[in-house]
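See the structures that follow.
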Structure 1
């Protein structure tokens with residue numbers, strides 16, 4: 001059982017150019033049923049250094065009232081997890097600034113046959129959410145914008 005985070009975009013930009021020891025943008029999707037929720041033609045699997053998406057910042061679906069937020073001293077997060085999530089957020093921001101559409105979904109994969117029902121769709125305004133505060137919400141689809 002792992003988090004699997006998937007992204008789609010209208011951009012043809014090769015996101016794998018940003019691949020490094022912390023993040024991998026992979027064109028081959030992991031085969032989870034939630035892939036059907038992606039809206040755009042160019043689809044990517046966001047892999048962390050664990051091979052899945054577990055080493056990114058996540059909130060479980062029942063705790064999203066915490067929203068976006070920078071790491072807190074009282075809840076220790078691994079430095080690589082924080083940095084990997086910053087890099088993903090920066091890549092999404094770059095696509096949006098270039099005029100592309102981008103959405104993503106954070107799924108809990110447990111070899112299920114049917115897609116989990118999305119809890120909600122959230123429009124994430126990257127003008128209001130810093131890379132440091134960004135994190136994924138389990139079973140939510142994000143659509144990204146930058147609005148002043």
Structure 2
């Protein structure tokens with residue numbers, strides 16, 4: 001399977017850390033110079049069956065017409081220099097993004113720490129698609 005890949009430069013991030021964990025990545029796209037991707041989930045899982053909305057990972061762009069839940073997310077991985085989002089075909093269509101999209105911190109590296117912290121909290125909240133991979137520093141010899 002081949003993936004369409006697209007890169008965006010993160011211009012700003014916003015976040016909330018209440019009962020809901022929300023990470024918003026602000027970027028400029030071809031369609032909108034003030035585009036945004038909101039990523040949200042509950043801080044803890046309820047254990048309810050069927051799962052409550054807060055138990056699921058939820059992604060939304062500028063409005064609810066461009067949204068999907070965690071079933072459409074193959075992986076959401078935080079790296080030291082970017083966030084990588086890998087979507088199913090349905091997820092890519094729903095969000096209007098490429099199947100593999102990287103949101104880079106090249107111009108704003110200071111934003112990475114907060115973004116990675118929020119992604120780590122989402123992974124700890126039981127979102128199996130979410131992971132954080134930190135760069136390994138070479139050991140001094």
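On relative contact order in percent (Cα under 8 Å, 6 or more apart), which of the structures labelled 1, 2 is highest?
Top value of relative contact order in percent (Cα under 8 Å, 6 or more apart), among 1, 2, belongs to structure 1.
Rank structures 1, 2 by distance in nm of label points 7 Å out along Cα→Cβ at positions 88 and 128 and report only the one at the top, that is, the highest.
Largest one: structure 1.
Could you tell me which structure in 1, 2 was used to calculate distance in nm of label points 7 Å out along Cα→Cβ at positions 72 and 120 as 3.0?
2
Given 2.1 as the derived value for distance in nm of label points 7 Å out along Cα→Cβ at positions 8 and 56, which of the supplied structures 1, 2 does it correspond to?
Working: 1: 1.6; 2: 2.1.
Value 2.1 for distance in nm of label points 7 Å out along Cα→Cβ at positions 8 and 56 corresponds to 2 out of 1, 2.
For distance in nm of label points 7 Å out along Cα→Cβ at positions 16 and 40, which of the structures 1, 2 scores highest?
Looking at the calculated values, the largest one is 1.
Tell me which structure, out of 1, 2, gives 17.9 once mean count of other Cβ atoms within 10 Å over residues 48-55 is calculated.
It traces back to 1.
Each reported figure results from applying straightforward, stated rules to the coordinates on display, with no laboratory input. Note that the coordinates shown come from a computational prediction; the quantities given were computed from them, not determined experimentally. Cβ atoms are built from the backbone, for glycine too; each structure is taken alone.
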